[in-house]
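Asks: Structures incoming, each one as structure tokens.
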Structure 1
Amino acid sequence: MPDPDTRAPGWEPVLPGILRWRDSCNVYALVGPAGTVIVDAGTGEWVDRVGELPAPPVALLCTHYFRDHAAGAARAARELGIPVLVPEREVELFRDAVEHHRARQTWIVYANHWEHFAPIEEIPVAGVLRDLERIELGGLSLEVIPLPGATIGQVGIAVPIGGGPAVAICVGETIHSPGRVPRVAPLQQDYNGLPGAVEVWHAAADLRLRAPAALLPSLGEPILRDVDGALVALRASMEALMADLAMETAWIVEPPIRPIRLSERVWATRDPHSTSIFITSPSGRALAIDYGYHHWKVGFVSPAPQRRRALLHTLDLLREAAGVERIDVAIPSHYHDDHVAGMPLLQRLHGTQIWAHRSFAALLTDPMGSVFPCTEPTPFAVARVLDDDVPVTWEGVTFRFAAASGHTRFEQLIGWEVDGIRYAHSGDQYSFSGRAGHERHVYQEIMEERIVDWSTVHIRGNHVYRGGTFLDSFARSAAWMRAWRPDVVVSGHWPAATTDPSFFDLLDEQAARYAEVHRRAMPLGADEAHLDVDSWGGWLWPYRVHVAEGEPARVRATIRNPSPGSARIEVRLVGPPGWVGERAELDAPPRAEVAVDLAINPDGPARRQPIAIEVTVDGRPHGQVAEALVTVGGGRW
């Protein structure tokens, strides 16, 4: 925090067009020809002195959610009516602060993010700060700089100095003074490692490339001279800090993960979080299959959205290696966030078209509707919906698609041929590991860049029951693979694989083994009533519902018939006492899924109130098989 004995009584000039108020953090005023932009809020005491600014405030930008930076935003919004803009991934920590503190775990905590330090009162959010976005405020052209570190969502704000070409960057807590951060504790975002220090190390590298004339820390004194030296020293101190933490140190001392060339036009970037495949064209464009996180520059230790963040990756390396200037099209193998989280950024910055299979396109465009595992919360547009057995051509390469299930029912297999090689992308359908490790019941990662010897490899179905998997899921995908007969198989996480006849035999063996062990473990007989391997009784869409007071909540209920024969299904939408739901009766073919639209009338305001569908099959009750959450009234779900 700023030293009390150096505290100034008011706004003090730092650079031409930039003032500072010393508060619980540095509050910067960026003065433009059409108004002043405030960066960070501190306690908000500056609100009483806005009349001393050269121009009235037009917006308040928060670099991150910590209370000593953000608490005063509530007062600024309330008393000045000033719009508050916050980092995209941290919106809910600002505008839904009370719910955040109600929901966060306070017992047996092993993730040490400083989320206890979030605001305690709700702050109205007028807009979001998106990575690498240029925004015009107060007559100033500002750029949002991704700076994960103290928080994964932290951003910086780049501003021209005095209207000239030189740039200063408000960097939040990225640096305090040459070589130092203001506090190390927030960088410990897992249990006892320092992944946040890795992020600071990379943030310092990114800042060096930008060569700013000045850095404006939120805690510490402005760095107005030898900025590069301050950042070099910061990287060195982060390395020293992590010297005894081998894992984090390895992340920063190893060279970047470079694309592996699989053939003339096909490249793979294998990363611990997901693998991206790139098909290039002579025009300098590329098509990507999957584009998720990049572990060099992001925290990835928790499912909470504010703890995950996708940044641009691989493009600079592809430009150097293959002359790629932009990603023209991105095709997700399935909807999971580790495979699609970077696609909204590609779409916004590069105009990238997203092509997605019909089975999961809605999960990308309307994530509020889904409660299926690993859903990326950022909605993005799908330019082209793909279907089974409908070829699509891009830059002379024809792609074929087939819906799959197993890892998740919302996925696809992709086949294409280029460079005289037939490829298949299996998504996360299969996991490849060392056979020797499997025989000892130990997972043995395959470290080679390409699998060629199938006698040493174990293939297992990478099934996730909540994602949707059926008894015949892997038999169907194995049949598609055998029919397509790829020369090379690529996947969502594992090395590229050169096939031979034994590969397809292994897929068949895995499919048979999967079916056999599940038949032994649960009632799945042809004459038995069951809900298949994943045991889904049904689901409601949308899962998250928000209606005004006095309006009914409407959902589409999908129900699975557990009977081996046709059945009469009764379904009723139920809620708490006083809520009145509709009911319906449906005829369902054997094992089929049937759907019906239903509504329920709430009995007054509510926040995330569960409702459910109660199902009876041929007179036998099956209970409340699926739920949704309804908010009635208020400004947000």
Structure 2
Amino acid sequence: MVQVKLPDGKKLEVEQGLTAGQIVEKIGAGLARAAVAVKIDGQKADLSTPVNGDISFEVITDSTNEGLDIMRHSCAHIMAEAICTLWPQAQLVYGPTVEDGFFYDIDLDEPIRPEDFARIEEKMDEIVAKGLPFIRRELSRAEAVKHVAGNKYKIDNIERADGDTISFYSHGEGFEDLCRGPHLPNTSRVGGYKVMSVAGAYWHGDPTQKMLQRVYGTCWKNKKELDEYLRMLEEAKKRDHRLLGKQLDLFSFHEEGPGFAFFHPKGMVIWNEITDFWRSVHRKYDYEEIKTPIVLNEKLWKLSGHWDNYKENMYFTTVDEIGYAIKPMNCPGGCLVYKNRQHSYREFPMRVAELGLVHRHEASGVMHGLVRVRQFTQDDAHIFCLEEQIEDEIVGVINLVFEIYSAFGFKDIHIELSTKPIKHIGSDEIWEVSTNALKKALERKGIEYQVNEGDGAFYGPKIDFHISDSLKRSWQLGTIQLDFSMPERFGLVYTSKDNTEKTPVMIHRAILGSFERFIGILIEHYGGQMPLWLAPEQMRILTISEKTNEYADELQAKLKSEGLRCGIDVSDEKIGAKILRGHNEKIPYMLVVGPKEAQSNSVNIRIRSSKDTKTLDVESFITEAKEKIADKTEDLSL
């Protein structure tokens, strides 16, 4: 008998040699139906894996992210077999999972086209229907190389693989591929799937190598979830901020400045409203604001460490035969502001914020509207504090983050803690102190978080904040980065209680990240229907006829004097056409006025995306509109 320790601490005694799947059945029939794989002593394994000793044991079900990832990888193998059946000359390269699906790189001279996707899916359906078991085979490295002799792609994969044992997976007859696994018990366990797209990809991203075909697919627990995902994709196309930005006249891009956004007057209204709100919250949390230059001497970037760790992402210029760099980050400038005068421990914590314009070189192929640009404004801040103040300051930043995000309707926030990367500055001892300080702050707030080993900034560990938008897509926005190294590099000091000079701790933090990117996210989150407080045009007066033009002009002047952004449409078009235009331009309130409204000093209000109307006197409407703006609510009902 062997002992199986479950996640809840309970121990199960079972016969030696049972498979993981048989052990799951002993735990419960319902769990066995949902199980796709297991973890044995923390390592993922197939349900067919035999157990021959005492182990810790965890079941991976199809309702977990890990289970879905395994299902997607199994689906990738099924798609690969379907492609190899239809194109026998195809050579498989590799097929990893990615966010929302998987892809397979394939060496095939005949192009796979979108019109071929249905044929591929039909073959996949046949394989799934057969319920073929996924079978693992392990070979020594030498045996594996011999087994794939003549296939340069598989030999390369074997050479890059870790360990002395190489595993292969097959399902049915005639299909096998090099793979770490684990996989589903059989092909019938795959849920809803679809072939999505095909693109070109160089082997290992090397343009000197042959262009391969990369076929993308998606896979979900069942057809219902697949259909919901496809519906979300269609909705995302409608909400694409690049299309809405043009439709609503918010911003544009031009070939004279690729990757540099041009904000139009309506876009600047959104920008300025966000800025004003950002500043008001920062004043509440006792931040002071600074502004530092965009171009600074190369020596500064060598001192900061950016020259060695970030040079490939920077732009450079020469002034008076001296090398300068356009800043990719604001922190070195913040250090110079700090260093401009002497400081005492009594001043700490010092919270210094900057809406800093930065430039980073992005490859042309990865730029994407506002969410990936070469020039952006970062809502940076640097907190200088004592070591014993770190935890309180991190907690304060976390509170500020949640307050700002909630104003934009973001309630679902995922937090990640990233630790020391391979390429870093500073001692291991400093990294340990820094990382523990961030952990303590998160635990004090009672916040659940995920640890990303080795994904910290080169100068310190960090906390990243990910929000989910209305389409349940995740976006990384804010970050908190603890830095013991840069203050030392810049010789930043303060006079301590014992009258000696000491080095402060520096906390880097951003809340929205890039203003440009955040506005792009907001446009897609709201589908262009910005809440009243952010709407470039909050209301528009629509006249039924020219008889009420004078009343409309007086009304617009009144609303503007109350600080409301009000447009007017006194064109000769019919009122139905005016209302439709207002809906298409996503105006929150359309104020229809005719002789009756003019006589009673009222407005007939049509609310965006609604056919309902309501008549209010002008003063009541102003009061209600102002309350909604102050509350930053998305609810437009009156």
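Asks: Work out the source of -10500 here, i.e. which of 1, 2 gives that when helix-only ellipticity at 222 nm (-39500 (n - 2.57) for each DSSP H run of 4 or more, over all residues; to 500) is computed.
Replies: Label of the originating structure: 2.
Asks: Of the structures 1, 2, report the one carrying the highest value of distance in nm of label points 7 Å out along Cα→Cβ at positions 395 and 491.
Replies: When distance in nm of label points 7 Å out along Cα→Cβ at positions 395 and 491 is computed for each of 1, 2, structure 2 gives the biggest number.
Asks: Which structure, out of 1, 2, was distance in nm of label points 7 Å out along Cα→Cβ at positions 35 and 523 calculated from, if the result is 6.6?
Replies: Derived from 1, not from the others.
Asks: For mean projected area of the Cα convex hull in nm², which structure out of 1, 2 has the highest calculated value?
Replies: Largest calculated value belongs to 2.
Asks: Of the structures labelled 1, 2, which one yields 24.9, 78 when Rg and Dmax of the Cα atoms in Å, for residues 139-498 alone is computed from its coordinates?
Replies: Of the structures listed, the value fits 2.
Asks: For distance in nm of label points 7 Å out along Cα→Cβ at positions 219 and 275, find whichever of 1, 2 sits highest and give me its label.
Replies: Going through 1, 2 one by one, distance in nm of label points 7 Å out along Cα→Cβ at positions 219 and 275 is largest in 2.
No value in this document is a laboratory result; all are computed from the given coordinates. Remember, predicted model here, so these are calculated numbers, not experimental data. Cβ atoms are built from the backbone, for glycine too; each structure is taken alone.
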